Structure P
């Protein structure tokens, strides 16, 4: 399961990240990601495994693709074929996983 932190901006690198923890390890300062538990290198660059992902700016409602498929499978079993309007209305009625910005 993922968590979205609304309003959070992805920092330019780990050194600016609120999840980067400074630790004293054997008389040296080390930086560790509190999410992944991985220690950072001296450059504090985002490693390839960084779990922070940006959503596109001004995105629309994000909905569950599987819910659409399940709904369309129910509609396709009906004797009459669905129209474009049926499909459009089904998508509009879906609950958003993440609301539009």
Structure Q
């Protein structure tokens, strides 16, 4: 029923198309690639704990995943986001600090 509500919400939008309805699991990445999707919407039953969509997002870094939980009462947006931070004037010491900090920031 939730999928029908989502489809009824999106269908009238002239700049949106519903493609790959019903795809799940390992086929999500294949479906996103085949349809050249910009956004994947997933409706999940159960607890409000979000899933990890890293494999899907690494396969298509510009893709966004909207996860709808709790029968449509809440949701999450998952995306890979580029990060840009101005460094200002760089001295040799500051450059070394930036390199160490950027390596230490990635798990």
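Comparing P, Q, where is distance in nm of label points 7 Å out along Cα→Cβ at positions 6 and 38 highest? All intermediate terms of the calculation are to be shown ahead of the outcome.
Details: P: 3.0; Q: 1.8.
For this comparison of distance in nm of label points 7 Å out along Cα→Cβ at positions 6 and 38, the top structure is P.
Name the one structure among P, Q that helix-only ellipticity at 222 nm (-39500 (n - 2.57) for each DSSP H run of 4 or more, over all residues; to 500) of -6500 was derived from. Walk me through the intermediate numbers first.
Values: P: -6500; Q: -10000.
The correct label is P.
The maximum of mean count of other Cβ atoms within 10 Å over residues 14-21 over structures P, Q, that is, the highest value, falls on P.
For structures P, Q, which has the highest computed value of Rg/Rh (Cα atoms, Kirkwood Rh)? Evaluating Rg/Rh (Cα atoms, Kirkwood Rh) on every structure, the highest lands on P.
3.2 is what came out when distance in nm of label points 7 Å out along Cα→Cβ at positions 22 and 54 was calculated for one structure; which of P, Q is it? Matching structure: Q.
If relative contact order in percent (Cα under 8 Å, 6 or more apart) is computed to be 22, which of P, Q is the source?
Values: P: 22; Q: 19.
Comparing all candidates, it corresponds to P.
Every number in this text was worked out from the coordinates using simple rules, so none of it is lab data. Fair warning: this is a prediction, and the values are worked out from it, not measured in the lab. Cβ atoms are built from the backbone, for glycine too; each structure is taken alone.
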